[in-house]
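These notes open a run of structures that come right after.
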Structure P
Amino acid sequence: MSIKSKVTGLLGSIIGVLIIFTPFHLAPVCQGLIEMKTGNMAHMRCHYTGQAEVYLGILTLIISLMILFSQGLVRRYLGFILAALGVIVILMPTHLGIGVCMSPMECHTTAKFLYVYGGLLTVGGLVLGFTKVPQIPLG
């Protein structure tokens with residue numbers, strides 16, 4: 001196992017755990033409810049972004065652990081999957097994803113953390129994805 005795959009797998013696992021705990025524990029999203037025109041109360045959209053990020057963090061953790069225990073071409077493909085997850089983590093709090101509150105609130109801090117985590121995942125996944133796999137000589 002190369003040092004790049006070890007570092008990417010461990011870094012991805014740590015970032016996956018951070019993504020899981022950031023939206024509701026480390027840098028929580030807004031906890032308030034909004035009143036609908038019908039009189040019902042509903043969570044703000046940043047709450048649903050936080051829930052989606054928790055699931056993305058779980059996927060990141062699983063893929064990162066798979067990177068630690070895989071080899072060869074499979075590891076490269078898992079690196080590209082990790083990079084794609086990083087891009088999705090970045091896009092989720094933007095208007096291209098679910099989004100966060102329009103006015104500056106607590107969820108904007110959460111989004112900044114998620115941008116950093118997603119960027120690190122993307123870079124690590126691309127480094128691993130573009131690493132050449134050593135060819136095993138036949139015969």
Structure Q
Amino acid sequence: MERTRRDSFIALCVGGGISVGSYWLIGDISLAFVTGLCWACGLKLTFHIGHLYPAYTTGETWADQRWAGLGIGLIALASINGLSPMLSLSNGQRLGFGLLVIGTGFVAYTAGTLTILERVGGDSNDSTSQLANSD
């Protein structure tokens with residue numbers, strides 16, 4: 001199986017599984033669909049970055065990882081504490097909205113990564129020179 005088709009198939013299966021699970025917990029088809037779509041797109045973009053820009057798949061220095069950590073930390077905080085028990089949501093709805101918030105953050109992070117890589121013309125053989133020269 002071709003790499004791009006395999007990646008798309010895996011992303012669709014994961015997104016579909018999240019959609020089905022969200023629908024089973026919540027019972028709202030639109031929320032379940034959008035949640036699964038976010039996760040499928042985020043996973044597909046992650047595979048895309050990994051294949052086209054392998055040097056950029058993970059940060060190697062604190063300077064790179066701190067921004068990823070900040071974004072991921074705030075998104076997790078929003079999904080855990082922002083959907084607090086004080087809201088009149090069932091546990092299933094709270095989980096569904098949490099998955100949606102984290103999935104949306106996942107897509108935002110990968111799309112932002114691709115935006116920067118395409119802007120600087122990311123060379124997968126040299127991960128630091130392109131970003132250093134863009135400053």
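If mean count of other Cβ atoms within 10 Å over residues 30-37 is computed to be 18.8, which of P, Q is the source?
Working: P: 11.5; Q: 18.8.
Corresponding structure: Q.
Of the structures P, Q, report the one carrying the highest value of relative contact order in percent (Cα under 8 Å, 6 or more apart). Write down the numbers at each step before the final one.
Details: P: 32; Q: 28.
The structure with the largest value is P.
The value 0.95 for FRET efficiency 1/(1 + (r/R0)^6) of positions 78 and 118 (r between Cβ atoms, R0 = 30 Å, to 0.05) was derived from one model only; which of P, Q is it?
Values: P: 0.95; Q: 0.60.
Value 0.95 for FRET efficiency 1/(1 + (r/R0)^6) of positions 78 and 118 (r between Cβ atoms, R0 = 30 Å, to 0.05) corresponds to P out of P, Q.
Which one of P, Q has distance in nm of label points 7 Å out along Cα→Cβ at positions 62 and 86, as calculated from the coordinates, equal to 3.5? Could you put the intermediate results ahead of the total?
Numbers: P: 2.1; Q: 3.5.
Clearly, the read-out refers to Q.
helix-only ellipticity at 222 nm (-39500 (n - 2.57) for each DSSP H run of 4 or more, over all residues; to 500) was computed and gave -22000; which structure, P, Q, did it come from?
Computed on structure P.
When Kirkwood radius over Cα pairs in Å is computed for each of P, Q, which one produces 15.8? Intermediate values should be presented prior to the final figure.
Details: P: 15.8; Q: 16.3.
It was calculated from structure P.
Only the coordinates and a few stated rules stand behind these numbers; no lab work does. Please read all numbers here as calculations on a predicted model, not as lab measurements. Cβ atoms are built from the backbone, for glycine too; each structure is taken alone.
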